[in-house]
1. As an exercise: helix-only ellipticity at 222 nm (-39500 (n - 2.57) for each DSSP H run of 4 or more, over all residues; to 500), calculated from one structure in P, Q, R, equals -30000. Which structure is it?
2. Quick check for you: by Cα Rg over 2.2 N^0.38 Å, for residues 12-99 alone, which of P, Q, R is greatest?
3. Work out which structure the value 61 belongs to, where percent of Cα pairs over 20 Å apart was derived from one of P, Q, R.
4. For FRET efficiency 1/(1 + (r/R0)^6) of positions 132 and 164 (r between Cβ atoms, R0 = 25 Å, to 0.05), which of the structures P, Q, R scores highest?
5. Ranked by relative contact order in percent (Cα under 8 Å, 6 or more apart), which of P, Q, R sits at the highest value?
Structure P
Amino acid sequence: MTTNTKTSLDNMTGGLFLMSIFTAGWIGLAEYNLKGRDYGVIGVVFLAIILVFISHYFKFNSAAKTLQGNYPATKSVEEKQQDKWFMIIGSLEGLAIFLTANVLINTGYFNYFVPAMALIVGLHFFPLAYIYKRSFDYFMGAWTCLVAFAGMLLTQHQLPVFIVIAIVGVGCAIATTLQGTRMVVQGKKAIRETLIVS
């Protein structure tokens, strides 16, 4: 294995951890509002996906740890800058969601909160795509924003709130699932290429 492989696997493990949490969050939100109207089918399907992500998280983490003694855990200046901006963007995202919730509560439009939250989440992918030079994040941002706008439009047309939340939740979970799947493929590729070289 090389230093690049270790860095790649470290990134995959961290990414899979986050995608598992976010997927679970969006699907949990959808299922909570559906209250069994889907007979739990959506939850079971995405639970299986999350378990696959978690299993690969442990596999990649174990593979990366084998390199711990051979390569120092130091980050480049660029990586440190990326981490700093990730924290800044994440903090601004959290603040924006908090302020949006308060505004919607005080104006009587809280039924728009979940689509609005999805929009904020979607928008935060665009600077991340630029910072990390990941073109796939542009897709993540565009898809999530489209899901958010669809949720707002459906809310405006007075579709029941539980249906809107379910649609937005599943739509956003699809995005995190695709991102997680991409990370699994990349992690496997990194390990496979290392075995070929060694």
Structure Q
Amino acid sequence: MPDGRPPCACVICHDHGDRDRLDNFRLRTIVHITQYGWSVVLVHPEGDVPGWAYTIGLWHSHRSPELAMFGGDVYETEETLNALGRRAADGAEPSNGERRDDVVRGRPAAFRAVDTRWYDALFSGAVTFYRQPPLPFLQVVWPNPEGLYPWQPGTELEFRRAQPWLWLAPSQHSPGVWTRRLRATGL
């Protein structure tokens, strides 16, 4: 591609030989991406694991990184990811290390590149859709009410654990719900 980004290898752009065997989730995802440019997958909280959401299709439609948000209400997270998707579609895609104001219900957010070793455990729908990772994924990290991000001194332990630190390699991440989820998937 002229901009140096690799071509899309998703199930829309390429026939991987299994289109007739796609399940309802994948078919619905393709419809959303075709109609809107992306889809947002919600993963509801379960036990001690907070919920999260992530996009599928921003790379396909706009060559913008896919986005993921953790903790908080998954429906608010979906709303935020859709707003960021609209901005990316308008040419204002986020980048690694960037901070933006007025992203999460009037509050700022930071964007951090996700280490690819987390993909299979947390973004299996995107991995299956694209078939050829690594595709770029950014974690949308939200601050606490005082405006501090989880990695900054002065944040509560519970807040620091509500969002995984996916920019770290899994071996560098603190043990907890996120590394247990990674181990549960056999990775």
Structure R
Amino acid sequence: MTVDPVRDWPIPPSGGFTVDDFLQMRDLPKHTELIDGGLVFVSPQRKWHRQVLDMFRLALDAQAPEGLRADREMAVRLGPRQMPEPDVLVVTSEAFDRPEPESYYFADDLVLAVEVVSPDSEERDRDTKPGKYARAGIPHFWRVERSSDDRVVVYAYELDTVSTCYVPVGIYHERLKTVSPFDIDIDLTTAKERS
């Protein structure tokens, strides 16, 4: 049996990589993120995760008012050593259509960041990323979880601009119906029906 050699990954400098370093790196695995100057590699997506991402991106894009668009799995430049990749994003149409930068958005472009929690991303999606999104001024954050009976559960948060922390505004089980950040009505049971 032949064993492939371990890849020669870049070793972070003292203080970690910067976003500029990260943007110059080639041949990184798909969906690699830069968090606190370190590279974060993700496990391959599971079907449920992909189906939920598709459902949210399509529904949000269809329901977004003029001037907003939904996108998925695009990096966001939050700071000098922070470039996470939300699963779904709602951005301004100007940012969506802008030719450069073509591989990421700026924090100011986002209205909503959505993270669909996977077993390997629980701590990042529940603790690390929400704090970074809030401090970067992203107005809305949703965390999407899979219940024990395979249902979609959405935890919605809104930015308290004084504390620069998110405050909970709702937990949704069967249907996500809200007016913030815009009028949204998503049947959460459709993800389960398709899986």
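Where a number appears in this text, it was derived from the coordinates with a stated rule and is not lab data. Bear in mind the structure is a predicted one, so any value in this text is a computation, not a measurement. Cβ atoms are built from the backbone, for glycine too; each structure is taken alone.
1. P
2. P
3. Numbers: P: 61; Q: 54; R: 57.
Structure of origin is P.
4. Result for FRET efficiency 1/(1 + (r/R0)^6) of positions 132 and 164 (r between Cβ atoms, R0 = 25 Å, to 0.05) over P, Q, R: largest is R.
5. Greatest value across P, Q, R: structure P.
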